[in-house]
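Q: Following this line, the structures themselves.
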Structure P
Amino acid sequence: MSRLRWLWTVAFLSFPLAVYGTIVIVPLLMSFFYSFTDWNGFNPHFAFVGLANYVKMASDPLFLNALRNTLLWMAAALVLPTGLGLALSLLLQGQVWASRLLKSLFYLPICLSLAVVGQVWIWIYQPDWGLLNTFLRAVHLGGVARAWLADPHWALRAVILAWSWQQTGLAMVIFLAGLVAVPSELTEAAAIDGASYWQSLRHVVIPLLSPATVVVVALAIINSLKSFDIVYTMTRGGPFHASDTLAMMMYNESFQKYYMGYGSAVSVVLFLIAMVVIAFYFHQVREVEHLYE
């Protein structure tokens, strides 16, 4: 019976594993391989250059700029979606008027692709008739209005804000699920002992939200590393590479400049950063699980 079960397991898993290996594992290994070459993406003849592509990164201002922007995006992911999602979950917890409708409205953006989100925010940032500048002029702050996506100082921030708008709903839902698991007896006991709402929130609720916080932070950082489609839609990495990220640079080097070897090396660096984040996530998950054993 055990042998028959093993055969059925192999039969059911063989096809999905073959598909996964073909579209994920093989391209991943090929990226590692090509990162040590000068392949242009077309010519079947290429040379092995060893670590030259990686050495080039250390002095490449475009790579250093893209790395800095990616790290800034990761830092923003720790603050904006996480903080806003927590705030919304606390506001919409319990008996709030039209709470189901509001939860649905705040969650709706996560159902949209980032390309659609990017297009929506292009209209919002439009300099002449965009919603943001129109509002600023209506409240007599027209001097603040600008071409947000064309300003090198604001382009990256504008794209991060649009991305955070989409990600906040996901963080809100996860925190709402975490708040359900917080025993009401603990908050009631804190109130009886004279703790204010903010003291109860700080010393009781937020510590008990650790499992949800770990998930929200990990997802936000991992999603920030995949920030290609919204950047491509909104700015193409411009102006003057001001909103360039590692994902965007990888695309430009590989498919615009046809430096496939160098682009593969950038993708390897991005992959390694993602692996560090994922390893940290699993470590934190184990730490949280130990607290509840």
Structure Q
Amino acid sequence: MTVAAGLALSCPWVTIDAYPTTYWRPPVPYHALYIAHGLHLYQQHCAVCHGVAGHGDGPAAPGLGARPTDLTAPPTVEHTAGDLFWWLTYGITGSTMPGFAEILTPEERWDVVHFLRALAVTEEARLLAPLVSATPWLVAPDFTYTTREDAGRSLSDHRGQDVILLVLFSLPDSIDRLRQLHDLYPSLRARGVEVLGVPLHGSRDIFHVLGQRTVMYPIVMDGAAEIGTTYTLFRRTWSSEDRLPAPPMPAHLEFLIDRQGYIRARWIPRAQQGWEEMAPFLATIEILYHEEPETADPEEHLH
């Protein structure tokens, strides 16, 4: 039994106007914690048919008759969260898609929905670059975090105030960049930027490895795992290795999130040149900080 089995290309998705749940909004926000849990459930129940990247190419797909739907294609993007919840709950009539009301709790089904919403934009996320996108379109999943100095905050707490430089890093690969940002941090704060460092592989030895030159900016302790799991979904580029179903995980990547809550730029050192040079990096920061909001709040971009 898999969620994947019946989301087939032959399903008449675009001919169905609405389900009883079509206009329901998820009871929990578009949040890294729920997306990460949804990914875990997807791997358990869906990837066997839809594949690890959602392209309908899982190991069980050839035996289904009709190829499972590519979950990164427009039909998924165009349907509401309530539509996805309905299919997860009751299945799809005339297909092999089962309902999961007896297998997954409502809360778990909503978590899968949140993951599918993130998965649906991973192909478009290949367009992210060190240059700021002209039009905000990619909603940054919210997250909560603690640091050694802070009892707890969320990404949404910064909305309307700070541009966020989200730095996902590994040690020892990222040491030079972390120290570079340490030196630059006062200048970034003066420009309305908060840096959040997120370890990709645990945080226990970070300050020991960095030595006495402890970084000035916040390092996420609690919350790092789900932030890393969620934001690395947006790691794909146009390189040949990133076209693999499970592309390699970068050791380091950074995102610029504007004050409205949209991901506007991304830098992956192995794949892109850009932010290692301070002049263009600071110019990018200036653009975002002085930008006037021109689009709807992020929640309005989520169906």
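Q: Name the one structure among P, Q that volume of the Cα convex hull per residue in Å³ of 220 was derived from.
A: Label of the source structure: P.
Q: Identify the structure, out of P, Q, from whose coordinates FRET efficiency 1/(1 + (r/R0)^6) of positions 72 and 160 (r between Cβ atoms, R0 = 25 Å, to 0.05) was calculated to give 1.00.
A: Working: P: 1.00; Q: 0.20.
Source structure for this number: P.
Q: Please state which of the structures P, Q yields 4.4 when distance in nm of label points 7 Å out along Cα→Cβ at positions 176 and 240 is computed from it.
A: P
Q: Something else: Given a value of 28 for relative contact order in percent (Cα under 8 Å, 6 or more apart), point me to the structure among P, Q it was derived from.
A: Going through each structure in turn, the value belongs to P.
Q: Match the computed value -21500 of helix-only ellipticity at 222 nm (-39500 (n - 2.57) for each DSSP H run of 4 or more, over all residues; to 500) to one of the structures P, Q, and report its label.
A: Clearly, the read-out refers to P.
Computed from the coordinates by the stated procedures, all read-outs in this text should not be read as laboratory data. What you see is a predicted model; the values in this text were computed from it and never measured. Cβ atoms are built from the backbone, for glycine too; each structure is taken alone.
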